[in-house]
Structure formats: C-alpha cells, structure tokens
Structure 1
Amino acid sequence: MTHIAPSLLAADFLNLSQEVEMVNSSDASFLHLDVMDGVFVPNISFGFPVMDAVARISTKSLDVHLMIVEPQKWVSRVRDTGAEFMNFHWEACTHVHRTVEQIKTAGMKAAVTLCPATPVMLLKDIITELDMVLLMSVNPGFGGQRFIPHTLKKVKELRALIKETGSHALIEVDGGVDLETAPLLVDAGTDILVAGSHVFGSSDPREAISRLHSL
C-alpha cells in the first residue's frame, strides 16, 4: 500500500470544509498544504489563517510544503498549526542543516524539497538527518502540470542514497501524479504520492485516492 497525500491546492475553496471532510473519510495518510509566496514561486496560494482553519477539522496528519523564501522564519508558526511534517526547499534556504535542526527542536519531522533541476546528491551530507525528501516532478508554483519523466531516475538515485547511508527518510513525489505515473513512481521506490488535480478533479475523489493507495 502506498501513502497518499491529497494536495489542498486543487480543492474547491468555496467548499473547503467538505473537501477536508472528504479527505478525512478517505484512504489518504496525509493532507498536503502548499504554501506559496509569489517570490520563490510565481504564484500565491494561502497562508496561516486557512491552514489553522483546516487543521481544526482535519483528522489526517498535515504535510506542510513551504514554497517560500526564508522558510526558517516560520518554523514555530508551522508547528502551531499542528503539522507533522515541515517541508522546505533546498533552493530557498541558505542554512539547510540549521533549519532542519530548528524543525526537529520544534517537535516536527523535517523534510527537504528538491526542484526538478536540483541533484539528489546535494543531500548526501544531510540525508541521515531527514525524515522525508520531497522530489518535485513538476516546476513548483502551479497545479495541473505535466509530469517530468526524469523524476523516475531521481527517485531511484534517492532510494540508493538512503540505502547506502542507512537513512530512514521517506520519499515523497509531487506533481503530475495520476494512475499512469503513480505505478512507475511506486516501482522506482516512492513512499508517498502527492496528488492534487487527479484527486480533486475526479468525479469520485475518494475512489481516486483509494486506487492510488492500493498501488
């Protein structure tokens, strides 16, 4: 069974409570929250007021993905939402190790995200400190993009690095995940699939989650 993290970015924001309740009653393991600042990525999504509201009704663990500059400034605020994972971008943070330590000290699990052009081997000296690595299989900033096939090679490289170092980090992939790409990602070694448009754009979102979960 594969862990599924539906991305709230693709939900119907006019009916957000119903969308969260749908995820609550599904086979999903996490609820993925994409926070965008319009600086690190060319889009703005939502901030802490929405995250706090979602956290009050979500029964799934929150996987907070910060696509923002200076993510280290927001560690305590993300913790206050009750997040299990705080995910920040390697490319947006000068002192990655320090930020990982901040996240763990705050009581959360630390995750680092890599954009499509960022090599996996940059994580070699920190992989044993991480609880999760998120590989972007699209360029961050917008939902509904086409899956980048090179991601499969990166998943395999990351799986090999985790095995070589004895790391316990989970591998998560976000972008273009559907019933065509998901089996390939699972076969390559992915633990968690983030799915937005495929889930929330489906006529039966619970069934879409279930089918991904069964892979």
Structure 2
Amino acid sequence: MNDLRTAAINQSLQRTISRARLGKYLVATDENLDAAIGLYERNTRLSEALYTTLQGLEICLRNSIDYEMSAVYGCDWLTNGKPPLQQDAHMAIQDAIAKLGNPKQGDIVAELKFSFWVGLLAQRYDASLWRNALHKGFKAKTGKKRKDVHGRMNALRRFRNRVAHHEPIFGSALQMHAEALEAIEWMCLDTHAWVSACSRFNEVYNS
C-alpha cells in the first residue's frame, strides 16, 4: 500500500475515482482494491511520462506534413485552395480560422487537431496528396508505404486519446511508446534522437 493511503482512503478513492473506472485495474489485480489503486497510480505515472514522446510525435507530424505540402502547393496551402482537400478537411480549417480570428499559416497549423493531420494520410489521398507531396516526409530512414504510415499514425492517435482521457494504458504503454519513437524516426532521425534523449518513459516504466 502507498504510504499516503490507508484502507479508509482506499474506500474514499473507490468512490471518487469510481468503481467503474477502476474496473480494468481490479480485473488485473484479482479484485484487490489496494493493488488496483496502486496500478492506477502507475498508469498515471506512465501517462505523464508518455507526454514528451507523444508531443514530439504530433508536432513532428504536423510540421513535416506542412513542410512537404508547402513545397508543392505553396506556403499558404491551407487556405489557397490548391490541394485537393475533402470537405471535412476544409471544414476543420475553417473552424480553426474562425476560432483564431485572423491567423497566420503557422497559427492554423498549430490549431488543427492531430486527427486532421492523420486524415491527410488516408487512402482517399493516396493518388493525390501522398504521391505528389507527403511521401517525401517519410523517407528519413527508409521509404514507407502510405497505408503503413497511416495505420501507425492512426493507432497512435487513438492511443494518444486514451492517454488524454485518463484511460488504462498500462498494458500497451511500452509497445506504443516504442512505436511512437519509430514513427518519429520515419520522419527525422535527428528529432528521433532528441525526443528519445528527452523522454523519461523508460526510467518510469522500469521503476
């Protein structure tokens, strides 16, 4: 038991966290409430430690895509109408502009959600955006196929959302952290090395 917890505190936490939210932790610990809350605490530490890598991934992805799209469609590609974007992408861009007021290109890039950038790697853009521009952003180590890049990024998007919504990730954290670092490596070897050095995930995982 954590030194800061007593049986009475555990009962209070079971109420405030909720037994439903503790469900997967209780299953993993054979319904031992103290062990389940301990695992919940570990899950929190792992989620915190993942921040550096997930931040690095998301920022690297959006700026790598922006770089390649700018080279082909112009530095204002988000608003100039040149790339063949689908309606949902246009709507996301317009929503970002409306929220920001009178933004510069960099402001829009930063405002758009991770799902927007992952969506640009989808099958529907294979013959257009991918072949014309985006494939160039994923050759830092070896050339990657669009379906593999999209599949990886979409899985990491779902994982990122689980972390952001405080869901159990203790069973998949190690693998997904490695896959996030590898995905960064596809885009930039130097960024991969930097994020790897900054991340405390392995230290926390092994503690």
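Here, each number is a calculation from the coordinates, and none is a lab measurement. Just so it is clear, the model here is predicted, and its values are computed rather than measured. Cβ atoms are built from the backbone, for glycine too; each structure is taken alone.
One table, with the values for the structure above:
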{"quantity": "Winner on mean projected area of the Cα convex hull in nm² once structures 1, 2 are ranked, highest first", "calculated": "2"}
{"quantity": "Winner on relative contact order in percent (Cα under 8 Å, 6 or more apart) once structures 1, 2 are ranked, highest first", "calculated": "2"}
{"quantity": "With percent of Cα pairs over 12 Å apart, for residues 19-74 alone derived as 72, matching label from 1, 2", "calculated": "2"}
{"quantity": "Answer label among 1, 2 for the case where helix-only ellipticity at 222 nm (-39500 (n - 2.57) for each DSSP H run of 4 or more, over all residues; to 500), calculated from the coordinates, equals -21000", "calculated": "2"}
{"quantity": "Distance in nm of label points 7 Å out along Cα→Cβ at positions 35 and 67 derived as 1.5 - corresponding label from 1, 2", "calculated": "1"}
{"quantity": "Given -0.39, -0.44, -0.93, -1.10 for log10 I(q)/I(0) by the Debye sum over Cα atoms at q = 0.14, 0.15, 0.22, 0.24 Å⁻¹, for residues 59-130 alone, calculated: source structure among 1, 2", "calculated": "1"}
